[in-house]
Structure I
Amino acid sequence: MTDPPTSHNPAPLIGNGVRWQSLDVLRGVAVLLVLIRHLPLYSTMRRLFPGLYDVLHTLQTGGWVGVDLFFVLSGFLVSGILFRQYQRDGRIQPGRFLIRRGFKIYPAFWVLIATTLVWFAATLHPFPIQKVLESTVAELTFLQNYLPGIYAHTWSLAVEEHCYIGICLLLTLMTSLARGSANPFRWLPAFVITMAVGVLALRVWTIPAVLPKNLLPTFGATHLRCDTFLLGTLVGYAFNFSDGKFLAFCQRFRPLCLLLGGACLLPVFFLQLETDRIVCTWLFTLTALGGVLLLMGALGSSGKTSLAAGLLATIGEHSYSIYLWHILVSKIWLLAILKTYRVPVDLVTWTVLSLLTSILAGILSSYLIEKPALKLRDRWFPA
């Protein structure tokens, strides 16, 4: 094996059990946006709380952007693991990385699918065996962003899985073409920018003038959404191969990054994803850039904490499990309980109940499923 290339000034460690609170805060914001996006709002609730209803409706309109924030964060963190592996060992081990990532993603997801199938068997009469089987296969093979799956929100898991494999292949190819180099990834920025432009052009060419009601082929297809993940890897590259200059830049211009990042996301809260063609084309690119700027702002954080930041970070730490379970818990089970017992709820009560049950269910899943699986991972496949 070749000797590990000497890295210049290693970037602060992120991942492998080391948490950066500002990134968890960003995760917390992202998952709350998604929860509000999927929060059922009924026009009858508007009568008592019109102001709150309008705020929630606005957040719901653009809440899907939380997934884009997850994509940027994922690209940054995943590429960082691979970059540091190369800096340490002089090579990338894609198989080991994908196995370790699988321990993070699969156990809670499998339990969700199994629980859902049991729920279907208990509540659906007659039971549509063929349809459920087909949708389950789509979920378990991570093709639910191209084929009908069980849930509408798990398309993002498919995009991430495809991007994990793609980034492993890309970085492994780069290391093999520049074997022994201290930085075999010099062409990565050019590749990412070219891909981002190409994916944008593909969206503009692919998406019809009148969007269909079924947004899956346009909203969730990996080949139309991978640019957001790739832009996150570009941040990961700058973070790990700039001798600390990129981090210093983020710290110096943190307020500007946060301001511009927020400005990039702002338009999506006033345009309808389902009907405005500009959203699924140009604004996907704008939100990706906004996510990059917000990530840079989070990286430039001074580390000072507050109660609000601590709560958001706690939610962000468990965001994966919260994201997984929130549809089944709040949109199916909670609604079923309220209807069964005819419990009247107003807008405030419904919003609090929906968010709280989703968050608590996700935290419970994190401690019962996700964390034990990660302990086994670290025992069997140490970082």
Structure II
Amino acid sequence: MSIASTDRELRVLHLEDSELDHELMVVHLLRGGLRVKALRIDSEADFIAALAQKWDAIISDYNLPGFSGLVALDLLAASGRDVPFILVSGEIGEDTAVAAMRNGASDYLLKNNLARLVPALLHAIEATEMRQARERADRELGESQQRLRELAQHLQTSIEQERAAIAREIHDDVGGSLTALKFDLAWIARHSTSAEVTTRVNSALETVTLAIDSSKRIMHNLRPAILEQGLVAALQWITLRFEKRTGTECLLRLPRYALDFPAGVPLVAYRTAQEALTNISKHAQATRVELDLSLAGGVLSLEISDNGRGLNQDDLAKARSFGIRGLRERAGTVGGWVDLSSSPAGTTLILSVPLNLAGNADIPTHAAPDADDPSQWGGL
């Protein structure tokens, strides 16, 4: 709805040294169907004082004794107030008018053409209000996005805390109980003289052993304890495990020195590698995977690439395809981002996280062997 179609009263500040010209301006506004409350001022001091009040528009003469419309425009800009400013003069040149528009004036008019005053004023006010509404919307959108980022970070942190708690409960309660049961079954097997009982006990021992292995796997998926040994060890372990499980050649490149990463970064990097390798094993049909961990210019990069079939836009646009979106949200919790590129020759995913690191140490050249699996929460 336009201003002209409402019963709104416009507050107009008129910078004019002639009372007659002021009254003429008010008459034109009233004839245009506007309700106006206008205040005339004619000095710099009065103008500065008037800026403390709320105005819908400022109409200014170009030349005033000891003052000018261009100076008033500069003072308005310096005040930080966003008020439409219309310059009116009987002698303003085109170059001056263009310069005024560049400096923030909404419009300029000649005094012998005040018939254009009402539409110029309405246009200036509506354009300013639309711009302010857009800025408010952008501000609110930015605040909403910030709240969403904070919520995503909180959810990721809560999820990881819950995973760690569940993993420890499985280790302490379920794992402990299964281990005790295994010892009891083994004792029964040693002391039983019945072949039938021994057979049933051995069968139960196999079931308990499978349950213990399942508990270890579940604990690893919830919260791999190998992360306690650092990101490098975790990446070495997960690539070896991926290669043995899938038969896909897996090459891991590491920096020369291990660094003390900020809290949260190793877990984000590990989960990124875990998700990428899971997707590769499910969909890529790749025969070779390369992981490259590097640090350059204060930015940690983890690049995972494969020589599989690649992804198409339909794969990425699936309504319930949350893998990549989840990785991007997770990366945002540590101030990082994820880039994904794909072609028929393969897919590359890059995690980048800005860091401020100090200190280094030699990196071991291989992960611990499976016989002493470091990924578990202690022996079960």
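Quick note: the coordinates plus some simple rules give every number you see, no bench work behind them. Quantities reported herein were computed from a predicted structural model and do not represent experimental measurements. Cβ atoms are built from the backbone, for glycine too; each structure is taken alone.
Given a computed value of 154 for volume of the Cα convex hull per residue in Å³, which structure among I, II does it belong to?
Source structure for this number: I.
Suppose you compute helix-only ellipticity at 222 nm (-39500 (n - 2.57) for each DSSP H run of 4 or more, over all residues; to 500) for every structure in I, II: which one lands on -16000?
Computed on structure II.
Could you figure out which one of I, II the value 3.2 for distance in nm of label points 7 Å out along Cα→Cβ at positions 124 and 356 was computed from?
Matching structure: I.
To test your reading of the models, identify which of I, II gives 30 for relative contact order in percent (Cα under 8 Å, 6 or more apart) when calculated.
Computed on structure I.
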